[in-house]
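What follows is a set of structures to go through.
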Structure 1
Amino acid sequence: MYQKVRFFLCCFLTIGLFCSCQPKDTFSWNAGLSGPKNYPSGAPFVEYFYQGKSIAGTSSGTGADQGWSITSGGYVGGDRYKPVPDSMAVKWVCSVDNLVYKGGFKLPRDKMLELFKRKVIDSYGDQNDYSVIVAGMAPGGNITLWMQGGYATTEIAKFKILKGEEDQNIDDDYKKKDIKSWGNYLAYWKIHGIPYSVWEKGEKEYPYDIGFTTEEEDKKGYSIAIAGYTKDGSVIYSNEDPIPYLKWNENVKLQVAKGKKLPVQFWIRWHSSDGKEWYESKIVLPTNLDKQLLKFQEQYGKDVFLTVGMNKVSENKPYTFGRIWLENFKVKTEIMKFRAAKFNLEKNDFEISQYSLPKGFVFPKWEGREPIEFPELDYWQEK
């Protein structure tokens with residue numbers, strides 16, 4: 001009996017000693033970086049301070065554009081448990097405007113401290129500690145700060161650096177944006193422009209989900225991947241994995257679990273298990289998609305699916321067609337058609353453009369700081 005008491009007493013003292021080693025109001029967290037998809041920041045850097053002392057930071061020599069609020073980089077080393085920062089310094093090169101942005105800001109420390117103590121429940125219902133403070137850097141000197149725990153992200157603050165600086169260290173390839181190295185970015189900027197204001201004001205979220213269907217039931221086992229790019233450069237997916245399969249001629253009976261931002265462009269990949277039939281498409285969605293969705297919700301209810309459907313495959317052609325609907329258990333409304341390019345296995349390439357534009361689409365006026373020589377863009381447009 002005495003041995004057991006001594007054992008539990010030692011355990012209690014050890015736990016108490018461990019807890020006492022962690023300073024009051026300090027937490028285990030790292031620093032992360034983020035950039036909007038298709039609007040990369042060059043050489044991003046962030047450093048955090050508490051009472052004038054540097055406590056964490058991170059940088060990236062390759063830039064960041066993995067998606068708005070998605071983390072890259074990570075602070076490693078130093079103290080595991082750190083105080084919540086009260087200020088930060090940032091610096092990056094904006095790829096769109098060829099300007100260097102740098103500045104320092106005070107942080108809402110009380111708000112952050114409360115979140116660290118409270119923890120967070122993610123979309124899977126799991127409770128997590130906040131473990132990463134993420135700094136996102138976007139065109140126009142715009143900065144957003146998030147705290148992340150598991151799969152959950154909470155926005156903390158937005159900042160803006162009013163004036164960027166010229167940097168003579170920017171090399172010519174970065175500055176001139178040659179088509180060979182920057183072609184995919186240039187095509188995206190030509191289609192979607194630079195939505196400076198969205199990084200200042202944020203984007204609205206809507207209760208909807210993404211679904212998939214095919215006119216040929218024998219092809220419903222094909223692999224499908226759908227990613228949406230939003231105006232602010234976030235990357236969105238279906239709420240479910242795998243993507244819900246909805247029958248072609250039936251209205252959806254599923255309920256939408258949560259909301260998300262609306263995409264301005266879809267990227268899809270659809271292929272057979274043996275890879276002999278392989279299609280991809282970059283679908284530019286209607287610029288008034290938000291208005292169409294709101295009108296649909298007012299008439300038929302808020303639980304809505306944005307459904308990608310593949311038509312019967314066009315035999316012996318380097319493409320096939322599909323369409324996109326808004327739908328729920330009551331009604332299905334088509335919003336556009338698109339073309340998907342077929343991958344040529346012999347040539348190891350696509351024979352036609354993957355871009356599809358909606359009916360009446362107008363390319364936006366370029367509002368960047370410097371004129372850019374955009375490439376000629378090959379695309380299919382709905383008539």
Structure 2
Amino acid sequence: MYRNVMMVSWLLILMSFAISADEWQQYYQQSQQIKAQDQAFLQAELTAHGLTELTSPTSTRRFGFDTGQPLSWYQTAAGQAVADAILSLQTPSGGWSKRTDMTQPRLPGQNFGVEAGYVPTFDNSATTTQLHVLARAYTATGNSAYRAAFERGIRLILTAQYPHGGWPQNFPLTGGYHDHVTLNDEVTEDILNLLWHSLQAEREFAFVSEELRHAIRPQFEKGLQMVMRLQQTDDEGLSLWAAQYHHRQLEPAWARAYEMPALATAESATLLDFLMQLPEPPAELQASIHAAMHWYQRHQILDYHWHPTKRVLMHEAGAGPIWPRFAELGSNRPVFGDRDGSLYYDVHQVSLERRQGYGWYTDKPAATLARYQVWLQQFLD
């Protein structure tokens with residue numbers, strides 16, 4: 001079924017990504033309209049309850065509950081209480097915030113999240129996580145409110161997609177680096193993974209209607225095509241992906257002062273984990289995966305480890321492999337940043353505060369390389 005569609009549409013991988021000025025203007029206007037509608041809802045609620053200013057919900061590091069609970073948990077009172085709280089925290093536009101406790105129902109006059117600049121957002125797995133939860137909750141209970149909220153959230157994701165196929169960190173747009181096409185914190189991977197499962201309509205996603213899948217299918221394909229386009233190159237050919245790209249120029253771009261335009265080794269690894277799950281990958285996608293894996297093999301660091309408390313790179317025979325969090329575009333040299341925008345090739349030149357507060361090395365690609373060996377067998381057998 002869908003596999004054949006995917007094979008056909010991958011033939012469009014070299015299609016023109018030219019977007020007209022009218023298309024961009026329409027996208028921006030829709031973002032502004034949705035933002036205004038969210039704000040109007042909050043203002044009307046304040047007026048209706050005789051309140052003068054918004055209060056804040058409870059903050060938490062993630063969402064306040066185990067997001068990996070099985071279907072059966074949502075048949076319990078505790079599971080349904082969480083699902084109901086999630087419903088109450090869905091914005092009128094259809095998304096969710098991050099770092100907000102999703103076990104506590106939203107009260108009238110409360111904002112939808114604890115960070116005003118991230119309401120709603122796809123950052124830190126927000127919105128996609130809530131949609132996975134609602135899919136399980138609906139399948140477990142048959143509560144139509146969960147299904148309606150799920151479908152509204154999917155529609156927001158489809159609306160948020162840029163005309164060329166990428167996704168911003170936040171939608172409606174909030175400006176600055178949040179408008180970049182974002183792979184950082186697995187934003188793009190989380191969205192594609194959710195859309196992929198929705199298209200398969202299996203297990204907890206079996207309820208997804210053909211009408212909704214029809215809407216998802218071309219935008220999922222466009223998203224994959226954009227991923228292929230964004231893969232960077234060096235003297236050896238294709239390499240990895242950057243953490244974020246300017247949404248119009250599609251060039252690697254700055255985020256925070258210490259997050260420079262560079263190859264992002266951890267996000268590239270998790271993106272590859274997703275890509276290797278796709279069935280019957282066409283030749284272009286296979287070449288993309290092979291090239292990225294060879295990059296990891298060429299640039300692995302052996303006999304060193306990143307000390308978890310001293311926050312220094314230490315020699316240790318047999319340690320590794322590890323990779324720098326960022327690799328310089330073109331040269332592939334490890335590169336590090338600081339809050340003042342300074343760039344260094346030696347991590348020990350970074351301020352202690354940023355060494356303690358940021359992960360400058362990662363071992364995540366090691367597991368991805370192991371999965372790659374398994375993935376290769378399907379072509380060798």
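Structure notes:
- Read-out helix-only ellipticity at 222 nm (-39500 (n - 2.57) for each DSSP H run of 4 or more, over all residues; to 500), computed value -5500, structure in 1, 2: 1
- Sorting 1, 2 by Kirkwood radius over Cα pairs in Å, for residues 199-286 alone from high to low puts 2 first, with the largest value.
- Origin of the value 63, 51, 48, where Cα extents along the principal axes in Å was derived from one of 1, 2: 2
Where a number appears in this text, it was derived from the coordinates with a stated rule and is not lab data. Keep in mind the model is a prediction, meaning the values are calculated, not measured.
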